[in-house]
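We did not get these values from a lab; they are worked out from the coordinates using the rules stated. Please read these numbers as outputs of a predicted model, since none were measured by experiment. Cβ atoms are built from the backbone, for glycine too; each structure is taken alone.
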Structure 1
Amino acid sequence: MSVSSLFRLSTALVCLVSIVPSLAGAEQATVAEAPYVEIGNTNKRGDACFSTVDTNAAVHLLSGFLEVWTPRTPFVDAGVEAAAKDNCPAVAKTDWDGIPASKTDGQIVNQAVHDANIAYVVRATKARTADQAVAAYLDDRRGKNASIVDGFGPLTAAWKAGSKQTTTITEVAADATTVKYDDKGNNRGAGSKPDTENKTDANPDMGFAIDFINAASGDGSTEPAKRYFKYGRPYRWSQDVSVVPTLVPAKSGKPVEDGGFPSGHTAEAWRDALAMAYLVPQRFQEMITRASELGEDRILAGMHSPLDVMGGRMLGTATVVYNLNKADNAALKSDAFAQAQSWLIAKSGVADAGALEVAAHAAPIAVDRFADHDANRAYVLQRLSYGLPTIHATDQPARVPQGAEALLETRLPYLDGAQRRDVLKTTAIASGYPLIDDAEGYGRLNLFAAADGYGAFEQDVTVTMDTAKGGFNAIDSWRNDIGGKGRLVKRGDGILGLSGANSYAGGTVLEEGALVAGSPSAFGTGGLTINGGFLVVAAGKPLTVGGDYQQSADAAAKLALGANGAGTLAVEGKAALAGDLDVTLADGYAPAPGTKIEILKASAISGAFGKITISGHKASLSYGPTVVTLTIDG
């Protein structure tokens with residue numbers, strides 16, 4: 001039996017003996033077997049007495065932490081004073097003081113993981129730069145939405161204008177080392193109705209969008225989990241942790257009310273970032289990166305540890321899944337998405353959602369600090385596990401939480417729910433790490449990778465893209481390295497690009513629209529059949545086709561030729577040719593007249609291309625038993 005199982009058994013017995021008499025028959029809901037999407041409403045901030053791993057969805061979700069740490073008591077509490085204030089029975093009034101290693105503290109279960117967790121904070125805070133200190137301060141004191149909004153890059157100004165968002169924390173004050181400053185802005189912005197508390201009028205521009213972001217945080221408090229696990233902040237564990245000097249005034253003087261696990265700032269950042277990514281999928285991955293960065297800033301601030309941040313991410317994600325699947329939010333989802341897209345399209349001066357995708361990535365790195373896709377991918381991946389020591393088998397299959405496919409509804413709109421679940425499953429990170437091997441699979445979700453499409457075709461996959469629906473329905477690109485035994489079938493008039501180091505073995509079939517090969521192994525190790533539509537070969541080296549190549553009379557191949565064999569086909573099997581051939585020369589590639597280019601090699605060639613178009617040059621084709629050669633005539 002695992003440590004967590006033993007702990008749950010012992011705590012259940014304690015609760016049975018000590019709590020039941022005090023409850024006098026009160027009913028306690030169980031969450032042990034239910035998916036988070038169904039029981040997220042059990043995570044109530046004010047439920048301060050008897051929330052346990054079996055009665056509170058958030059505590060249950062994060063119960064893997066019990067393999068690292070045993071809290072002082074097996075229920076939510078915050079010491080005698082807070083317990084009395086919440087009218088808890090005497091059994092809930094403990095002598096916990098919130099100070100690590102004191103006589104009233106909990107116990108470390110896995111010393112190696114705990115030590116690695118705190119050591120990461122020591123290293124990070126000692127190596128912290130001045131710029132990182134400023135960023136950590138701003139992400140601490142500013143409203144979380146007001147912080148992460150810059151993940152929208154070129155769309156940030158338009159979003160702020162439409163949301164009516166305000167913040168009073170725009171810089172580090174000269175006296176911040178002695179004065180605690182709180183944000184007096186409205187954080188997310190103004191909703192569709194007047195808000196007397198935040199002194200905002202109804203927002204006709206993006207009020208539904210703000211309503212949606214607010215709704216995505218429903219029942220998302222980290223407080224019950226903090227008060228259950230009772231794990232200290234890193235600066236209380238080690239004097240070698242350096243808190244940002246300007247945040248010293250923000251340190252709580254009541255450790256008993258200031259648990260570190262999970263990180264509340266991180267949870268809120270992920271809740272808002274995922275909601276905003278849903279509304280603006282053109283910046284989906286950048287918003288994921290920004291949420292991850294805010295979590296890292298909590299560590300750089302000295303306020304939280306990696307496990308705190310990982311827990312915040314898990315709870316924030318589960319909260320959004322719970323709220324996306326609530327029937328009461330269905331109409332709001334639709335209205336908010338339409339409103340956000342319409343506003344940003346209008347303010348960007350573009351025609352449609354597809355053009356907004358271009359506008360959303362128009363700025364260089366000097367202007368948009370999230371412009372480097374590959375750097376973002378590596379940044380997010382490292383911070384899903386923080387490289388902590390593994391404590392379980394590392395080869396276990398991934399699990400996908402019930403309802404999690406809703407997170408990808410606007411980013412992969414041409415896939416159905418089951419396909420989106422397959423995407424989440426095949427892009428999840430490896431098992432074995434502490435905390436994130438939860439029963440449902442929230443901890444292993446890699447939403448950045450999921451936005452780049454499948455990680456594997458475990459079975460045949462048919463994709464139908466409809467340009468009339470616009471946005472990603474019309475054009476999208478999958479950048480993951482796709483494995484698996486399945487086959488890809490592309491239908492519909494949309495355009496799908498593949499640019500990973502792919503190894504899927506089932507072959508590729510293009511029925512309609514276009515397939516774009518952006519890498520030499522774009523179509524895996526199987527054959528390639530073009531029954532209709534356009535094959536676009538834009539790889540920097542010859543496109544390898546592992547099996548046979550077949551092109552019908554109703555199809556066309558578009559080759560973008562360049563140096564090093566770019567745009568050509570290397571077919572390991574046989575090639576049966578028909579249909580059109582359209583050849584262009586890449587910018588800067590100017591072969592002299594008389595140059596012969598072997599555009600297709602195969603073990604055997606039959607048939608011939610029909611209509612041939614060679615842009616900007618005079619050229620001719622010749623066919624051999626195994627090679628098709630293009631000769632530049634002028």
Structure 2
Amino acid sequence: MKCPSPLPNESERLHALSEYGLDPQHSLPSLDPVVRIASRMFNMPVSAINMIGSDHVFFAASVGVGVGVTDMRRDVSFCAHAITQGDVMVVPDARLDDRFHDNPLVSGEANIRFYAGVPLHSPEGHPLGALCIIDTEPHGDFGEEDKDRLRELARMAGDRLELRRVEVCAEHAREEAQARAQQERANAALAAAAAQQADSDMARKRENDDLRKLSSFDPLTGLANRGIFYRRVEEVLSHPSSAAILMVDLDGFKDINDTMGHAVGDVILRELAARLARTVGLCDTVARLGGDEFAILQPNVMDLKQATELAQAVLARVAEPISVQGQELRLTASCGVALAPLHAHEALELVGNADLALVKAKAVGRGRIFVFVPNLRLEAVARRLYGMELHRAVANGEFLLFYQPQIKLASGELTGAEALLRWRHPQLGLLAPGVFLPSLEGGPLAATVGSWVLDEACSQAAFWRRSGAHDFRIGVNLFGVQFRVGDLATEVMETLARHGLPPEALELEITENIVLNNDDTALEILRRLRAHGVGISFDDFGTGYASLSLLKTHPLTRIKIDRSFVSGILESKRDATVIRAILDVAHSFDLCTIAEGIETDAQRERLLAEHCEEGQGYLFGRPLPAQQFAQTFGLEAALRISA
């Protein structure tokens with residue numbers, strides 16, 4: 001068994017721990033919700049907040065701790081190792097870890113197999129203890145998203161510990177002041193003692209005011225900080241009451257810090273903080289939670305319309321130009337909204353739900369508002385579950401490609417196909433991309449799977465072209481991370497060369513979010529690919545707000561009309577007008593067009609009459625595996641699909 005590494009400044013660390021007034025006989029009730037949420041969020045039987053003493057460990061809060069976890073010596077504690085780390089410590093299987101395989105907590109009745117812990121620090125940076133989750137089963141799939149969630153819970157625990165420290169320090173200060181006052185009263189006359197007592201009371205009040213200010217406000221913006229925000233949410237919800245939580249996050253603020261410096265970024269944050277404070281009412285609370293993330297608590301709100309109107313006012317105020325160093329900057333923000341008691345009754349859950357809505361808003365696009373719906377939490381759980389299985393799916397080759405035909409509307413001639421990813425799950429069967437793509441796109445395997453899709457699709461297209469379909473074109477969807485990992489342009493050209501596929505036979509499909517989130521990097525890569533002859537298709541055209549500007553700057557060859565417009569082309573005058581406008585714009589830019597989601601002959605005929613060149617949809621064929629696609633559409637010679 002390997003003992004924990006000695007910590008520098010151990011005496012200062014123990015002194016910092018003593019300021020929290022914690023002891024082995026009494027837990028801290030305010031931390032109980034944190035460990036309960038951690039246990040539920042990660043589906044772990046044990047979650048605890050352990051404080052590390054000089055030679056022992058004690059629980060500040062715990063859930064699920066059994067009788068086997070009784071050895072509280074520091075030299076056998078996992079958390080004593082965790083506080084020596086700079087970040088989350090993960091032990092996938094303790095029996096295979098040189099530090100723990102012969103640890104009594106592993107070999108004994110406790111039978112610990114999996115551990116993940118994140119250090120909790122004092123304001124001066126001293127490690128006090130750790131928030132951890134424990135299981136008697138090993139887990140090899142604890143990824144970056146799981147680490148982020150554990151860090152967020154650790155920040156919540158840290159906020160509550162800090163409130164405890166401030167209260168203890170204030171109590172000590174009061175006790176010391178009272179002792180001084182008593183000594184002074186004993187050594188002075190009654191009149192002098194009364195005056196001294198008044199002075200002491202005033203000093204104590206100023207001291208308490210200073211402590212309260214330090215523990216309640218963000219030093220940069222003067223807004224409430226994370227700890228006081230959670231406390232105020234708890235105060236509002238401690239009585240049967242309604243309230244709205246708005247989580248606000250700036251879009252692309254990192255780029256401002258990177259290009260203009262953190263001093264400019266701080267000026268912007270202070271200005272936005274002042275704007276938010278002017279936007280809300282006197283009874284509302286505005287807080288800076290950290291970085292460029294703000295939160296608003298508005299009590300006595302049960303109406304979604306009222307909360308949404310506030311969110312719209314906030315985003316409009318953020319969008320007003322800011323003058324910094326002689327430059328006029330325009331920013332956008334995304335906003336997530338959650339209401340109590342509609343969406344939650346407990347403070348941590350309500351704030352978490354608003355945060356899930358914010359994540360969804362940022363995924364939809366910049367400058368968006370999203371109101372929490374229960375499916376978001378189900379999606380978050382599903383993403384975590386699927387995220388744990390994706391490593392196995394990649395290793396075992398469980399992914400496969402389906403192909404959906406693309407045809408010329410005028411002649412019915414097959415021009416190519418779009419390669420679509422599917423997952424043949426060993427227990428759940430064939431899974432459509434909508435089920436697992438959110439986990440895949442946001443995880444570490446997106447680039448790996450994207451490279452496999454590109455290689456597999458090019459290999460299949462090359463085989464079909466050699467079989468007689470000489471003009472066959474394959475469409476491949478890209479993940480945003482592929483623009484940030486490695487050299488995408490070189491990878492594409494090497495893949496084409498490896499399979500003997502000409503560049504014009506490949507069409508890469510991009511979405512608005514991909515090019516917006518990768519900015520100039522994506523533009524440079526797309527220009528290189530287009531210069532080599534690779535086609536660039538703009539997917540879901542018409543559903544975003546920056547589509548027209550992208551047509552001017554990006555080297556596109558084709559735009560795909562979104563199925564949401566095609567489905568209503570016959571019944572909705574607005575949808576028909578939008579499609580006509582898209583086609584006019586495309587033809588003005590000399591771009592080809594393809595309409596998605598065509599299901600009836602009447603839709604095909606209307607699109608053909610509007611001069612749309614190609615189509616894709618169930619009318620011509622559903623997505624099929626490669627062998628069925630070849631059998632259905634016959635690729636040994638030129639083929640026409642009957643109109």
Structure 3
Amino acid sequence: MNITATGAAVTEPPAESHDGHHPQGSLAKLAIGAIGIVYGDIGTSPIYAFRETFAGHHKLVPDTLHIYGVLSLIFWSMMVIVTIKYVTIIMRADNKGEGGSLALLALINRSMGGERGRKKWTGGIVLLGVFATALFYGDSMITPAISVLSAVEGLKTVNPGLGEYVVPIAIGILVGLFAIQSRGSGKVGLMFAPIMLIYFSAIAFLGVTHIMKHPAVIYQMLNPLNAVEFYLHQPLPAFIAMGSVVLSVTGAEALYADMGHFGRNPIRVSWLVFVLPALLLNYMGQGAMLLSESPAQALETVKNPFFLLAPEAFRLPLVLLATAATIIASQAVISGAFSVTQQAIQLGFIPRLRITHTSEKARGQIYIPIVNWALMVMVIALVVTFQSSSNLAAAYGIAVTGAMMIDSILIGVVLVSLWHWNKLAASAVLALFLFIDLLYFSANLLKVPDGGWFPLLVGAFAFTLLTTWARGRKLMIDRMNEAALPMEVFIKSASASAARVPGTAVFMTTAMSGVPHALLHNLKHNKVLHERVMLLTVRIEDVPFVPEEKRAETKDYGAGFFRVVLRYGFMDEINVPSALAEIKGVGSQCKMMDTSFFLARQTLLPSARPGMAIWRERLFAWMLRNAESAMEFFKLPTNRVIELGSQVEI
């Protein structure tokens with residue numbers, strides 16, 4: 001799927017293979033860096049996952065059957081979903097080193113979109129990938145709210161009287177976090193790895209201190225028969241409990257999405273060697289602590305077992321450390337929202353938005369103001385509305401499990417069509433993943449009345465916006481191309497009648513053929529042509545990065561007319577003046593002081609023509625009016641741009 005200079009999604013044959021940009025550094029250094037960035041979400045799950053399974057909206061008695069059953073479910077969920085599905089299999093499906101639902105979607109589309117027999121089939125896959133992206137926005141709102149709230153609630157284990165300050169403190173932390181986003185996360189990121197190393201070491205140590213009192217919990221957690229026994233004795237409570245158990249694996253998709261920052265192997269090493277053991281030790285410690293207490297004590301302890309693992313003198317430091325970890329987890333989700341939005345813009349699913357690069361060295365560090373402030377408003381609204389992490393847990397999980405299920409379907413396509421696995425083996429793997437995903441998704445559907453409707457509503461709204469923009473842009477470009485005049489005919493007639501003036505005129509166009517509307521309007525009203533006329537199209541490939549040597553493609557029509565195509569990856573920073581300054585085969589070097597850029601600004605007229613419903617046409621028209629100016633998006637010099645308007649019916 002490529003997009004053109006104005007952001008429209010179009011389908012092309014598979015692009016030529018390009019080299020990706022891979023992270024640099026030793027395996028150990030990258031693995032430690034991954035601990036600081038990638039594992040914030042799943043790493044802070046022990047704060048609330050075990051608690052919610054027993055003391056949430058559907059309570060379980062903390063006895064031997066339930067504790068061993070839940071621990072077994074947590075262990076095998078981590079092994080199957082995180083270790084096997086994401087770390088072992090899905091992370092192999094990288095798009096030139098990049099991961100995430102959109103990168104996987106682009107990989108599938110590039111590899112299969114050119115096959116005529118599969119074109120319709122891949123259209124459905126595209127919609128699934130887009131819906132997974134839409135669900136991510138719901139998840140990115142809930143994660144900061146539940147993470148920070150759950151950590152600050154630890155203050156109640158230090159002093160119950162501090163409970164009334166939990167919400168104001170959480171809001172203050174979140175407002176501060178969103179307020180500093182415009183400065184970039186580079187400097188803060190330097191502190192992430194040490195803090196998370198201390199955090200994981202601390203929670204592992206606390207777990208071990210309690211495991212020593214009840215070592216049998218180690219074998220019982222690893223034993224899958226405990227999960228089976230839980231289901232056999234109490235099938236309905238066990239099914240409901242899975243809606244909370246899934247909280248232990250939220251953040252698994254981050255391992256795949258952040259692969260481009262650290263690489264596949266460092267993320268695998270840090271997970272298997274450090275993060276996974278630390279998490280399992282902490283969960284076992286929480287279970288062992290409850291088993292070592294009387295039933296009456298366990299009923300009180302299970303209300304906040306994570307913080308009660310620590311002796312009273314160390315609880316406040318643990319609260320502060322956990323709060324720092326949840327801030328890091330929230331930062332990772334916010335940065336992920338910026339990255340996903342940038343990919344969606346480049347791939348033609350979101351209108352152009354203002355993107356600020358916050359680092360001269362790290363190209364992936366970006367800031368999108370409208371996304372930042374919209375997220376902040378929604379996150380604060382969630383904290384104020386739900387008031388506690390336990391209430392938020394009722395809304396958490398449905399978006400995650402929905403996205404995981406879509407990832408399973410997408411990877412199934414990869415196994416069969418791209419990697420050419422044996423169909424029986426691929427079916428068995430896919431069946432296992434889908435069975436577990438459907439089980440978790442079904443359990444989380446029970447949360448819909450208690451707050452699960454929120455991420456679904458956000459997902460549906462985002463999906464509508466994404467698909468409306470992609471469809472509307474395609475329809476608009478099709479309408480404009482219907483009346484396109486062949487370039488050769490135009491050059492022959494215009495060269496004979498129009499006066500030529502010094503300088504270079506660059507006409508931005510979405511089409512690879514025909515005369516741009518802006519060029520026709522300029523000739524009609526100004527009656528002149530520049531000495532050099534360049535028809536420029538910017539295309540976004542289905543790869544993260546395009547090397548500089550393959551950036552530009554030119555065609556000389558003669559008589560001073562040239563067609564130029566600039567190709568970028570969906571993770572590349574677009575800078576048209578910089579690219580034009582380096583371009584060859586178009587005569588003398590392009591100098592910005594002698595160059596004028598002509599842009600066409602379309603005014604949409606909704607009509608009853610087939611294509612989209614009237615309400616979607618009006619929604620698309622609103623999005624078009626509020627899109628970021630192409631001048632800023634393409635880094636064009638402000639004093640060298642001329643906009644010419646036109647009206648289009650779709």
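When mean count of other Cβ atoms within 10 Å over residues 245-252 is computed for each of 1, 2, 3, the one that comes out at 26.2 is 3.
Looking across 1, 2, 3, the calculation of helix-only ellipticity at 222 nm (-39500 (n - 2.57) for each DSSP H run of 4 or more, over all residues; to 500) that yields -9500 traces back to 1. 1, 2, 3: which one has volume of the Cα convex hull per residue in Å³, as calculated, at 202? Source structure for this number: 2.
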